[in-house]
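A.B. asks: Before anything else, here is the set of structures, which you'll find just below.
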Structure I
Amino acid sequence: MLPPFRSSPVGHAARGFFVLLCLSTTALPAVSAEAVAAPTAPAVEQSLSRLLAAPQIQQLMKAVEADHARTLVDLKALTEIPAPPFKEKARAEAFLARARALGLDAHMDAEGNVVGVRKGTGSGPRLLVSAHLDTVFPEGTDVTVRVRDGRWYGPGISDNARGLAVLLSWIKVLADARLQTVGDIMFVANVGEEELGDLRGMKAVFREHRDIDGMVGLEPDPSGAITTAGVGSHRHEVTVKGPGGHSYVTFGLPSATQGLGRAITRISDVRTPSDPKTTFTVGTMSGGTAVNAIAAEARMAIDIRSEDNAALAVAEREILAAIDAGVADENRRWNATSLGYTTRLIGDRPAGRTPAGSPVVQAALRANTAFGRAVPRLMANSSDANVPMSLGIPAVILSNGGESGGWHSPGEWWKPDGAWKDAQIGLTTILALVGVEGLGEPLLDKRPR
């Protein structure tokens, strides 16, 4: 149920609270070492107080709770439709059919995203509300949902079938209530968030729709955390090639695997800053054809990440230089020039950040405290929100609700107890940002067109 509001329009717990960018968490990497004081803006306090005191919003929040049992049907159905990277179409079609049945005028775009706009009065901003369709699991994975000891087990059930189910719930309760918002709500079930999808779905949305003013995304982030910074990444596939030959007869030729090893050793010596946090890893490596052959080819994939695009670029340059030096070392060892390499960019996720004082962040923070939660941690993560953040468009990722764990593993699980509470918090945040006719103007500003 909706928590009671105190007679004070702001409530004692919220009065003058400060936003802290914390330095640690149990599930996600922390934002870099900084603490930004951001007292709640009066407009945010007033907007949330007015909304949550209104009878129609009270009823809407009760409807979210009442719809919880029905969302479990959607959750099971969506989880059991495989959605491997680049093969999300079947799940997208199921989501599209369900969204249309619930009253949303939606379609599938050229990239495979499901997009539907719930129109406002025409004078407000446009807020994108999203959850991704794809999972990390390859074709053939058993995605059957099993319930055991109060937990629902299924690959992708929390990441992010649960987010999709919440979107459908919001579409339903808003349609049933016939609530008129001031701004538009653009619902998007997008492709390409996981693995080498490289955020292609969200990149397409922002490429094709230049009128988006903000974004609220859903992920299995723990309750009590809001993603406000996007960790950028560049991923490279490196292929080292040489002449190859017999291990005894042609001994003295440079080896692709040994050249790769020398490159990896040099990469390991690269130093990156802790603030902004910048990381790298050689995630995969392979090569050679036989134990008694000088390898003609070897490959590796490198992941480089940072919360700052400039720091990311510096680390990338140093790592690419390390590869060049490592291959040169192998040639030099055998007095040769026949070993070479190529690199291919296979992932490009831009970094970005939404300031703690942004109305998008403040609305989400105040919605949490309005429902009795502690002030959430502000976290950095790699998500769909990277795209708008990198474009200077305010964006946050909120919890899709429910306790969960085992993300990206066959044992992924989700617990439904009280999951509707985060759905209430998320919808309250959205309504504050787009405004509700007769109850309050939008907190989200329209960007210059």
Structure II
Amino acid sequence: MAHRWSRSHARDISILFVGDLIVFAGSLWLALVARHFVAPNAYQFFEHLIPFSILFGLGLVVFMVFGLYDRTIAFFEHKLPNAVLEAQLMNAAIAVVFFFVAPIAIQPKTVLALYFVISTALIVVWRLGVFRLLDNARERTPAVVIGTGSDIDALVEAMEHVSHSTLQCVARVDSATPEVQRAIRRALETTRATTVILDPRAHALRTELPTNVECIAADELYEALLSRVPLSMTSGAALAALAETRESRVYGALKRGLDIVVSVVCGVPSLILYPFIFCALKLQDGGVLFYQNVRVGRNGAHITVLKFRSMSGTDSGAEALKSKLVVTPFGRIMRKTRIDELPQLWNVLRGDLSLIGPRPELPALVDAYTKALPLYELRHTVTPGLSGWAQVYHEGHPHHGTNVDATAEKLAYDLYYVKHRSFVLDLMIGLKTVRTLLSLGGR
């Protein structure tokens, strides 16, 4: 079994290696087409191909350094776009230095920029496509799951039913059972599996596993299959430390720049709607146009969020747990179309909110959830947003009153964003949000 896995992995890596080279060469050809608006002749193509071939080789080395040929990449597709982007940024830096110092006649500045844009996109498409094809063409890898609790239950179910799962649970060992080492040995001998999914809370058992066994962390596989964090397997201190490493000046500048551009581009034209909404609210019940309430922002700071009033009245936010307000008929239309949130674009421009991030909650709800959910405060380590990972993936968000069970699942998605946030992930959430808005779905 171990030899078959090794042969299968070697074959997959060979396919990826050759495919990456083909993508590099094809991207160069497409870059020349995009640069000159005509297909290059053989001389033009090979004039560029010769020096670029050196970059192709260096690019493959960089891909190896960034883990793009690791065997676990098939199990964690969600990591691929970010890994490719980071590797390509490194390749771009190498290419700039290469063409600056190398004695080469051509200085393809525009072609080089086009090449990296095209190749980055094509590599992601190629990698995701090839792994899907390879996974569909062979049987799933048998694995023994070691762990305990409801999150392990959910992982086993996901391994069975999630379409992109490449693993099959053939045996399960409760890590809390007496003589667990003997139970693990028996399961491995009976199933002849050479892959183990191990609960991080039982990490000490890893030393008891045979040397030929591939060990995969249950929490990482859970995140890959379910796109959320397993709360029972998550250490608050470890997640906070890891989340801090996601911060960078480049990411922060890109995110803030996009916030400013979008809030201005969308906010200024939206001003034309304000008089019409004001008239509609006055005709409905004579109430005020805006609703201001206090929400909890980054690091627990209180922020004042501005919205069009969609309910029968206003309160300070402290009445959230016992509010008697109801959504008005026109307010229901505004909520369905998200028009009620347009004034929050000025919160984004001011920096209280971001376009992407966990949705901010009322202080009264935060107090209640913090007492019930130990990891809840970690969602405040990032700037809250108009839309987030939970909004595009989690259904049944609790909007009024407290609902600990629903909020716990929503928190699992929010913490996934805190842990994995990146410019690529923000773009994915943004595109999914636009699709939801156009379909008038979600809330």
Structure III
Amino acid sequence: MKGRVLIADDEKNMRWVLSQALEAEGYEVFEAADGKEALTAVAEHEPEVVILDHKMPAPDGMEVLRRLRSKGHRFPVIMLTAHGNVQTAVEAMKAGANEYLTKPFDLDELKLSIEKALKVEALAAEVDRLREELERDWDVEGIVAVDPAMLELLSSVEKVAPTGATVMVYGESGTGKELVARALHRLSPRASKPFISISAGALPETLLESELFGYEKGAFTGAMTAKPGRFEMANGGTLFLDEIGDISAAVQVKLLRVLQERTFERLGGTRSIEVDVRVVAATNRDLQQLIADGTFREDLFYRLNVVPLTIPPLRKRPADIPALVAHFLDKFGAGSRTISSQAMEALVAYQWPGNVRELENTVERITILSHGEVIEADDLPAEVRAGVGIVDAGSRCFVLPEAGIDLEETELDLIRQALERAGASTPKAAKLLGLTTKTLEARMERYGL
């Protein structure tokens, strides 16, 4: 199918002639006999080009055009009229028409106008997509990697990306599976086409099915208009299916068919839709175990697992942590700030169960809550400080003395640190230590402070 075209003209014979000619060219054609039908057809069929007669029963073509543009519809509109003049043409172009043809016109001229309009619209959509990508401030180099384990993975990404093979990305939550999927897309011949992502685990079965494959008007309660799915949106490009291990058996069957035949039907539809989509799937689950449990299809697994890539968790690539911290500081507008060696030691030693996502959130929190030019260990969250012998005391932290010192000396040292940081204010020091002022004063008296 070359595209969906709506013909809005009150002359039945004109609609018939145009429909026959355009359907013979491979277009899907819809018709409307007046302005009201034209507006309804636009909502129902989502045309890619509208051929609009100037003179129609209310609202006329010019008013229909104005309403379409006011609602944000940007598809090309070709205006037709039997009473052409310069003033009318100028008015139509100002209202948002892409072209203006006077009846009688040559059919080949109309076909050429439609083809040109579709190409211009495709180019405009591509410009918007590229602008959106730039606004995301993301590129392949945005994957920060210094550790050998991550560099090896990126080397595999560079080799696999141009091949078009289906890829399965394994990794714990927060490791950056979508970034790897985007890198595969950006380094592939499909880079100029859409990258569409969907998290399968975040949607119930019925909603996931309609999101993936789209639906026709009336397919279910609330389906007031037809809607394309993610596969259609990704045509020519890449579809990223995250949390693939969480999809239901019914959706697995439909997904397997698309991978095998490259065709599917929208929910409530009977027309087969062909797509050319590269699929990159991702999971943090053991698919082999799911197969053994009978909850994941083995044939689907082999379709998806053509090239498996595994992202190591952050705790297995500690060399990346300083580079990632610097990257996130810059991202959050704190690139001029530095981190003390003790604070960096704590960041590297921490296990990061939430991986890179947790590190990013931690750095953002630090940039908001701390104010010095140097980020110290006591600026870090308690769970991060605990990994290198730093204990929490109230809302701040204190370095534990070396092993071998008795408890009284340890307590004395902590009190001294608190008093120093509180500017000798006993109430403030007590708050730092998580004590009442009277309790701290009693201990200070005991130690002769």
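Each value in this text was obtained by applying a stated rule to the coordinates, not by laboratory testing. Values in this document were obtained by computation on a predicted structure and should not be read as measured data. Cβ atoms are built from the backbone, for glycine too; each structure is taken alone.
A.B. asks: Hey, helix-only ellipticity at 222 nm (-39500 (n - 2.57) for each DSSP H run of 4 or more, over all residues; to 500) derived from one of I, II, III reads -14000; which structure?
C.D. replies: III
A.B. asks: If we compute distance in nm of label points 7 Å out along Cα→Cβ at positions 190 and 302 for structures I, II, III, which one ends up with the highest value? Write out the running numbers ahead of the final one.
C.D. replies: Values: I: 2.8; II: 5.8; III: 2.2.
Evaluating distance in nm of label points 7 Å out along Cα→Cβ at positions 190 and 302 on every structure, the highest lands on II.
A.B. asks: Given a value of 5.6 for distance in nm of label points 7 Å out along Cα→Cβ at positions 158 and 422, calculated from one of I, II, III, which structure does it belong to?
C.D. replies: Numbers: I: 0.8; II: 1.8; III: 5.6.
Corresponding structure: III.
A.B. asks: One of I, II, III was used to calculate percent of Cα pairs over 28 Å apart, giving 60; which? The partial results should precede the final answer.
C.D. replies: Numbers: I: 53; II: 60; III: 65.
For percent of Cα pairs over 28 Å apart, the value 60 is produced by structure II.
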